[in-house]
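A short reminder: the numbers here are calculations on the coordinates, not readings from a lab. Just so you know, these numbers come straight off a predicted model, no measurement behind them. Cβ atoms are built from the backbone, for glycine too; each structure is taken alone.
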Structure I
Amino acid sequence: MLRQLLEIIPFYLLLTFLKLFPFEKRVYWGGRLCKILLPWVRKFRKRVDTNLRFVYPKMSYQERKEFIKENSKMIGESFIELMFNREFQKLKNKITYKKKELTPLIEARKINRPIIVVSGHIGSWEAVRAVLNKYGLTSGAIYQRNRNIFYERLHLSAIREGGEPILEVGTSGTRKMISLIKSGGVIALMIDQAVKEGKYFQFLGRPAKTSTAIAEISLKYNALLIPAYGIRGHDRRIGVTFDKPIKLGTVSSITKEMNTSLEKRVKKYPTQWYWPHRRWK
């Protein structure tokens, strides 16, 4: 426990220091700081570089080096937004969206139809939940427990600012998620992490093991399944977009369409995706 405390102290000090600045400045400096420091973290740099060489074999060493810097900046900005999620959720002018894209969700809510919003670790993922909250579509989420108990408390508290319930990955969390869906609730799920169980589908031109659980649950409970993303623009605003609902055909067709939707965003905004994930392990 002492080691975990010593690990978290510098992090607490950084967050305390950033509180001295307006929210926008915190995000800006968080991104710049990560752009400088993260590329020097060997484990991080190696994972990103390995994935880039796997997906983009023709990308040069210098191109990968610059890519990693920009990717580090994006990760830093997203992380600071999450750590100060209470303020982020209340921002009015930073997040843009088209209200008409929310129509399927609003209509589903009126008839108590369960809603599953799927996304990935690209751009500003908490921005999607911020838009949902504005329309009374408060969403639960699933998270992975952190080994550091001190960071765990901070992380869990931050996620809760975007909506509840927050369910832990595992059997218990899955049961609670199904219960939420059966009651006509809303849940936001990430679909871009490696899984132990699943089937292989193409993602960025490579086979990646992908969970079919979301497709199976959507079919079983007739849930509205809709992809949504928060993409950063050059004007420092975040554009949240909601795709058309995914047609509930077969488990394979649904899973493939989810993957394709995310893949399109990653191809268009490659530096905004979370490349340290071991997506193809």
Structure II
Amino acid sequence: MSAFSKNLLLQLQSELESIHEGNLVPLHYCAKAIEILVDAFEVLKKYYSNYTFSDQTQEILFFKTIKPQFLYRIIYYSEIYKIQISKPCGSEKVMRKFYNLNLNKLKEFYDDNIEFYRYYRSGNDNLDNKYFVRCSPRIQLNHNYFHILEDHNFSTTYDFKVAQIIANDLLQLYLENELGKLEPSGSLGGSRNSLGTQRWTASKVALVELIYALHTYGVFNNGASDLKAVAGFFEEALHINLGQFHRTFLEIRMRKSERTKFLNSLQTCVLKRMENTDD
């Protein structure tokens, strides 16, 4: 990242932290954040409009890595703003349906772009000259806040998709956290003192990976249990504090290789045990 881009991003992060400390309600915070982000994006655009990349590698670096760092924040806060203004006032069931509907939209984007997800997540670069160079074909962007992105001299289409992937990861965390807030108190049941001698001695990251796998497979209450309830069960049973486990899962998703590292290790160990066990 160039010194200019790095300094601009640091300044942007500082301004976002400043308004966050102002304890604004989410709707007002998002509106202010979008204003700051759009201004910063315009500064970035103006600078690079007069900038000549030394070679294609530098151009790819900018559109694959640098620009998405600014762009995903615009997408993220714009989507949060839309969620806030359209959020219904209703029962827990109504709210749960609303948040799940928004999660389904993220899943639809993933399904529609699964090949590019795989390319980007794997860390491949063999198609970068098609995805992140300005002469590449462009898709139509129909979101209402993308009028600031339509300059083809400052866009490769796929820089937007990278930003959307990052933003969607954060949106998923946000929506899952909001769903978690709806979980009725006391849902984890009574005391489990009989389990007191069992303690998790592997890493917290490994446990989060396992919890997400089990929850995704639907092994609790026929798949009806919320993720927060499942995580809370493990925290209580194993006497461990998982903290921001949603963020831990995001870090797992961002791994460049062997994203299910702990699960792979489990499979290897149990297969080895089967092979070594006497009949």
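Can you say which of I, II returns 3.5 when distance in nm of label points 7 Å out along Cα→Cβ at positions 35 and 251 is computed? Matching structure: II. For the set I, II, ranking by distance in nm of label points 7 Å out along Cα→Cβ at positions 171 and 235 places I highest.
For the structures shown (I, II), relative contact order in percent (Cα under 8 Å, 6 or more apart) is largest in I. I, II: which one has helix-only ellipticity at 222 nm (-39500 (n - 2.57) for each DSSP H run of 4 or more, over all residues; to 500), as calculated, at -20500? Going label by label, the one that fits is II.
One of I, II was used to compute volume of the Cα convex hull per residue in Å³, and the result was 187. Which label is that? Only structure II yields this read-out. Given that distance in nm of label points 7 Å out along Cα→Cβ at positions 19 and 43, derived from a single structure, equals 1.4, which label among I, II identifies that structure? Among I, II, the structure yielding 1.4 for distance in nm of label points 7 Å out along Cα→Cβ at positions 19 and 43 is II.
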